[in-house]
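Chemist: Next up: the structures, one after another.
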Structure 1
Amino acid sequence: MFTTQSMLALDYFNVLFHDEDGNWELQSKNTEHCWKLVYDNRGYSMYYKHHVEDNYHYQTGVGNIVYVVLYIVSHDEYQIRGRRTITRDEELRQGSYFFKLLDLYGLQGEKA
């Protein structure tokens, strides 16, 4: 099962802030983009910025920490590709970390 501890064990993020209410501020080690996650008992509102000195803007809302991580990884891979959309098969051939996480945690489904 994927948990908050699993997320931290990935070594994918720098944790800039975390509180007991489930709110987070993370920085991707791949893109250095920052994510502010605001938890409200129904899920997470995700805010995003390209650089630490920028202001956050609303990006999306997701239900749980699993989808938070998958969304960020998917977004990073898109950014690293130069914002170029590719097919699922091409992502699999390139060794997408997104699909590795799905396999690692026994998750199924299409890219978020």
Structure 2
Amino acid sequence: MSTNYEETIRDYICSRCMDFGEDGLCHSKDPEGCAIYRFLPQMIDIATRIQDLKIMPYAEAVREEICSYCRNRHPDGKCSVRESLSCALDRYLPLVVEALEYARNSNGKRKGVI
């Protein structure tokens, strides 16, 4: 996984995230840790493959390809972490997609925050 993607996520999303502390650390309430970073390779694949102007195709792919394998998901398909808005990937999905597209289009060159 390219550090360009990680750096773009850190610059564009972490700085806006409600779980990002003044101490510069992530204080995610997700028991498995920040879902954005846990599933970043899968999100890069989804964003590269879909490339749509609407968010629903991305949300559907996340549910099918990520949520279905996440340890936070209950056997009945529900996710208390997502339902309580503690899943950063779900909460910030539009920003994640935008950041990944920016990172991909910058050809590995960091040009600052989006």
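Taken together, the values in this text are just the output of simple stated rules run on the coordinates, not laboratory data. Here the structure is a predicted model, which means the values were calculated and not measured. Cβ atoms are built from the backbone, for glycine too; each structure is taken alone.
Chemist: Give the label, chosen from 1, 2, of the structure having the highest value of mean count of other Cβ atoms within 10 Å over residues 20-27. All intermediate terms of the calculation are to be shown ahead of the outcome.
Modeler: Values: 1: 15.4; 2: 10.9.
Once mean count of other Cβ atoms within 10 Å over residues 20-27 is tallied for 1, 2, the winner is 1.
Chemist: Another question about this same structure. Given a value of -9000 for helix-only ellipticity at 222 nm (-39500 (n - 2.57) for each DSSP H run of 4 or more, over all residues; to 500), calculated from one of 1, 2, which structure does it belong to? Present the calculation step by step, with values, prior to reporting the outcome.
Modeler: Numbers: 1: -9000; 2: -13000.
Comparing all candidates, it corresponds to 1.
Chemist: Have a look at 1, 2 and say which one yields 16 for relative contact order in percent (Cα under 8 Å, 6 or more apart), as calculated.
Modeler: Details: 1: 16; 2: 41.
Structure 1 accounts for this read-out.
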